[in-house]
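Structures follow.
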Structure I
Amino acid sequence: MSRDCANTPARDFRTPLKRARGAGSAGDGTGHFMAQRATAAVSFILLVFLAVVFVLLAGADYEQARRIVGEPLVASGLVFTAAAFTWHMKLGMQVIIEDYVHHELLKYALLTANILFCAAIFFLALISVGRVTFGL
């Protein structure tokens with residue numbers, strides 16, 4: 001006897017605990033998705049800020065550039081831009097690693113390397129802005 005596919009209930013591949021909690025396989029996909037979209041939106045706005053700063057710096061000598069970057073609003077905007085860009089980069093690479101790397105030890109190593117690389121890029125930007133701003 002064959003069953004009619006239209007009357008067959010959809011299969012639920014979640015564990016009983018996940019069904020009871022109402023969560024998916026990991027339970028944090030929506031938060032990660034929203035964080036990635038939020039950092040993309042913030043990065044787009046900060047890209048406009050960065051373009052304005054580049055226009056102001058065009059043709060400026062080092063001392064003029066130090067004065068422009070040394071303004072508290074500009075310096076904090078540059079640091080915030082670096083934070084948003086690197087956080088967005090970290091989230092995007094994390095998704096790629098989680099989706100396409102299936103060996104658990106390699107996945108763990110690559111996720112750790114991703115965090116360290118993004119942190120290094122951010123701290124390099126932070127030190128660079130600090131050096132220009134405070135003349136260190």
Structure II
Amino acid sequence: MTNQTVGRPGLPADPRADVAEPSTSCPVEITLDALRGRWTTLIVRELLRHDHSFSELRQALPALSDKVLADRLAHLVRSQVVDRQREPGWPPRTRYTLTPHGRALGPVLQALWDWGSETPQPPARAATS
């Protein structure tokens with residue numbers, strides 16, 4: 001569903017957009033909160049490719065610590081972006097999959113990528129002696 005705009009793209013005709021300070025009911029703030037934290041977008045990227053177990057995510061993102069991975073997955077589950085499914089058997093295994101709501105973040109991440117790839121990089125700082 002496309003937002004109605006008021007004269008310009010990015011300006012939704014929605015009373016929640018006409019605020020003087022950030023609000024937790026703002027759809028942009030809700031999205032940014034769901035994607036908060038370093039590594040979160042990379043975890044979502046991996047889950048957009050296919051479902052993963054914890055150890056598969058750890059292998060896909062080897063520089064990510066177990067503690068941060070567990071924290072980010074718990075946050076994504078609470079945000080209803082990821083579904084955590086325990087599989088029967090021994091040892092017990094857990095699979096992580098994007099919810100339909102989480103899968104809808106694919107175009108959002110693509111738009112962020114596109115915007116970032118078109119943004120000029122600031123010049124490197126000169127070393128000071």
Structure III
Amino acid sequence: MEDCIFCKIIKGEIPSYTIYEDELVKVFLDVNPNTNGHMLIIPKEHYKDLFELPEEIINHSVKLVKEKLYPLVKEKLDCDGLTFSQNNGYGQEVKHYHIHVIPRYENDHSMITFDKDMLIPTEEVFSKLSDK
């Protein structure tokens with residue numbers, strides 16, 4: 001995709017602070033981090049969202065977080081935990097699949113918040129989602 005900022009980062013047209021890279025993905029620091037060490041994992045090929053993404057890349061990305069990225073930020077940045085998130089459609093600012101890997105710190109006050117007034121009763125949600 002010619003106008004995709006992440007494709008431009010992969011091609012080296014836009015600089016990034018690359019933490020890890022292999023034949024499938026690139027991991028770099030988010031330019032607007034929520035916490036110290038906030039990284040993005042992006043596939044080197046352009047996929048709009050989770051629903052276009054091959055399962056191989058999903059599995060590879062999760063393994064990468066477990067085996068390399070979390071141990072790295074735990075050791076080097078002394079984080080207390082990790083938030084692993086991904087958006088599709090609404091809430092997805094860049095339409096190139098990416099995973100946010102956000103180190104968490106005891107007093108970081110970084111929270112995902114939603115408008116609770118928009119929620120419908122749990123029983124109604126259950127009846128819509130279940131076969132009952």
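Values quoted throughout were computed directly from the atomic coordinates according to the rules given, and no laboratory measurement underlies them. Just so it is clear, the structure is predicted and the values come from calculations on it, not from any experiment. Cβ atoms are built from the backbone, for glycine too; each structure is taken alone.
Determine which structure produced the value 3.9 for distance in nm of label points 7 Å out along Cα→Cβ at positions 59 and 91, calculated from the coordinates; the candidates are I, II, III. Computing distance in nm of label points 7 Å out along Cα→Cβ at positions 59 and 91 on every structure in I, II, III gives 3.9 only for I. A value of -7000 was derived for helix-only ellipticity at 222 nm (-39500 (n - 2.57) for each DSSP H run of 4 or more, over all residues; to 500); which structure in I, II, III was it taken from? Label of the originating structure: III. So FRET efficiency 1/(1 + (r/R0)^6) of positions 75 and 99 (r between Cβ atoms, R0 = 25 Å, to 0.05), computed for just one structure, reads 0.95; which one of I, II, III is that? It traces back to II.
Could you tell me which structure in I, II, III was used to calculate Kirkwood radius over Cα pairs in Å as 18.6? Structure of origin is I.
When distance in nm of label points 7 Å out along Cα→Cβ at positions 19 and 35 is calculated for each of structures I, II, III, structure I comes out greatest.
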